[in-house]
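Engineer: Quick heads-up: structures coming right below.
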Structure 1
Amino acid sequence: MQEKRQHVRTQITLKTKITHPVLGAVTLLTRDISDSGMFLIIEGSPIPPIGEIVDVQILDIMDNPPVCKMKVVRLENNGIGLVLCDIAK
């Protein structure tokens with residue numbers, strides 16, 4: 001399988017809230033982040049399918065964090081991969 005990542009991933013655990021119109025809001029932890037996306041640990045939470053857009057807030061970085069639109073691009077047994085919408089193709 002060809003490596004498609006263009007940005008270095010940094011392993012870091014951050015509390016992150018994702019919101020989806022059907023599934024509601026869920027707080028998850030990051031496994032890693034990069035300039036273009038992140039991987040979130042699922043641990044039994046309902047997760048939207050590949051291609052869905054979610055609102056994402058990294059709660060650990062500041063008060064009242066901004067909301068980013070991200071696209072679900074990868075599903076694994078233990079988590080999901082998200083990419084920023086303006087980068088997703």
Structure 2
Amino acid sequence: MAGVQAKLCGNCGFGKDDECVKCGQPFATIEAQLCNNCGFGAAGDNCVKCGAWVGSNPVPAKLCDLCGFGSGKDNCVKCGSWVG
């Protein structure tokens with residue numbers, strides 16, 4: 001994986017650690033990624049939903065099978081660019 005792991009803050013991820021960050025479907029298992037532009041520097045420590053700093057207890061953002069199907073898992077969850 002060449003990108004940065006996408007994260008949710010405690011508010012956006014509370015009780016939703018298995019929901020797809022894109023569509024909200026339950027049972028998401030594919031790790032969501034950010035491209036190097038969206039995850040550069042401190043931006044990689046911000047929530048992909050609300051933009052708040054995730055703090056010391058980030059919740060990993062995940063994609064469902066439909067949103068992560070094929071090359072979907074290789075695209076930035078924020079801008080859609082190829083992660084590489």
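We did not get these values from a lab; they are worked out from the coordinates using the rules stated. Treat the numbers as computed from the prediction; the structure is a model and nothing was measured. Cβ atoms are built from the backbone, for glycine too; each structure is taken alone.
Engineer: The value 80 for volume of the Cα convex hull per residue in Å³ was derived from one model only; which of 1, 2 is it?
Structural biologist: Source structure for this number: 2.
Engineer: Computing relative contact order in percent (Cα under 8 Å, 6 or more apart) gives 42 for which of 1, 2?
Structural biologist: Matching structure: 2.
Engineer: Suppose you compute mean count of other Cβ atoms within 10 Å over residues 18-25 for every structure in 1, 2: which one lands on 12.9?
Structural biologist: Answer by label: 1.
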